[in-house]
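The next part holds the structures, each set out as structure tokens.
Computed from the coordinates by the stated procedures, all read-outs in this text should not be read as laboratory data. None of these values were measured; they are calculated from a predicted model. Cβ atoms are built from the backbone, for glycine too; each structure is taken alone.
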Structure I
Amino acid sequence: MTNPKPASVDEYIADFPEDVQNILEQVRATIKAAAPEAEEAISYAMPAFRLNKNPLVYFAGFRNHIGFYATPTGHEAFRAELSAYKTGKGSVQFPLDKPMPLDLITRLVKFRVKENQERAKPKKA
């Protein structure tokens, strides 16, 4: 990536080679479909989606993988399925030389949407 602080998700994606741009757009479209009410933003210099003003998921392009960040709770809930990938506390690396697990991404996003909506419900006194 040559532009250190992209102003938009489009600008972020445009800074990658065409083959990686296509994969980033697939991930972006998958997130949008799973969370149509979420808002796109740039946060921590990477594409992010927010719902009810709260972080939902982030993704980022790298030389050999797409980083996906569903915060620790999303990753904990899908630990078994994510075990096939390199993971960190709140991150997973999807290799560029393998098909993107779009179904898994969809389920992770929907899980985070449900969590987010539960948090947004008014607390009973």
Structure II
Amino acid sequence: MDTDKPTFATIDEYISLFPAEVQQTLQTLRGVIHAAAPEAVEKISYQMPTFAQQGNLVHFAAYKNHIGFYPGASGVAAFKEELSGYKGAKGSVQFPIGQPLPYELISRIVKFRVADNAKRGENKGRKKK
């Protein structure tokens, strides 16, 4: 395991590692996620800022050239058309640094993930009965 990589206990610690302009973007992103999922809990998971509500909702991370946003496969699939202008993979999206983030779209994705997790939670409860 690489012991040179920084570890953090809070999202504030994570954000503090970046230049001021990236910190501002990350704080705005954090606020958009909070507004879309006010009951979500902040945590660090996979060494990334994470919001959880009935399971993980979304993660985000800053890199040299982009902000990674990780709404999972269901979040990416549900907004595939609107995300088509960005690089990404099955459960991730890359928003280029230096370009405005699509905060309204991110808000809708987070709200979708809240509903998706709630539905999954209901289905698990039904299976146990």
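Across the set I, II, distance in nm of label points 7 Å out along Cα→Cβ at positions 10 and 106 reaches its highest value in structure I.
Supply the structure label, taken from I, II, corresponding to P(r) over Cα pairs in 10 Å bins from 0, in percent with the calculated value 12, 43, 33, 10, 2, 0. Structure II accounts for this read-out.
One of I, II was used to compute distance in nm of label points 7 Å out along Cα→Cβ at positions 18 and 34, and the answer was 1.6. Which one was it?
Answer by label: II.
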